[in-house]
Structure 1
Amino acid sequence: MDHLGGAEQSLLMEAGLDLDDDYSDYHWSIGTSHWYHVGAGFPSISGGNLVSGVDRVTYSIALNSISDFLVEQTELEQKLEQTNE
């Protein structure tokens, strides 16, 4: 993460990246990148949605269900520039 700027790293941390987590069970590869606006209406699970006793939940998102949230790369770059100002 040393190659990221402070703003980018902060955004990843806000999104839930935990540098203390062990991600070694995951295989990461770079392919085609798609960017999504994750906000109101985006499929999610949050603490407020869980009943007492539910812990360490994982889920997958069907990509064909979130096409309305796609963000063009130019729009993403503009927003990142605004964040860095």
Structure 2
Amino acid sequence: MNILIGIGAALGLLLVLFKIGFRKVLHYDVIVDIALTGTLMIMFAGTFAGMVAAVAGGLTVSIILFVLRKLFKHEGFFPPEEEKA
């Protein structure tokens, strides 16, 4: 049951982030992964069951971001600067 709670929390946080911009979030997948896993650990801190939920959620975030980054192109928040000749 705790694993399902962690997965649900992770999916909810990812959904909110994808509202910012799907490809922009994928560009910064490592930072997003660390931030969401840390957020889940803070949210569920206090009990062993809470940490199990946080680790399950963090693993879910990592897997989803890894797969999506491989499947889709990604872009940064700022467009790349064009090189001047």
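Thinking of 1, 2, which structure, once percent of Cα pairs over 15 Å apart is computed, gives back 58?
Going label by label, the one that fits is 2.
Check the numbers for distance in nm of label points 7 Å out along Cα→Cβ at positions 21 and 61 across 1, 2 and tell me which is largest.
Looking at the calculated values, the largest one is 2.
When distance in nm of label points 7 Å out along Cα→Cβ at positions 29 and 53 is computed for each of 1, 2, which one produces 4.1?
Value 4.1 for distance in nm of label points 7 Å out along Cα→Cβ at positions 29 and 53 corresponds to 1 out of 1, 2.
Identify the structure, out of 1, 2, from whose coordinates helix-only ellipticity at 222 nm (-39500 (n - 2.57) for each DSSP H run of 4 or more, over all residues; to 500) was calculated to give -7500.
Considering all the candidates, the number was obtained from 1.
Quick note: the coordinates plus some simple rules give every number you see, no bench work behind them. Given the structure is predicted, the values throughout are model-derived calculations rather than measurements. Cβ atoms are built from the backbone, for glycine too; each structure is taken alone.
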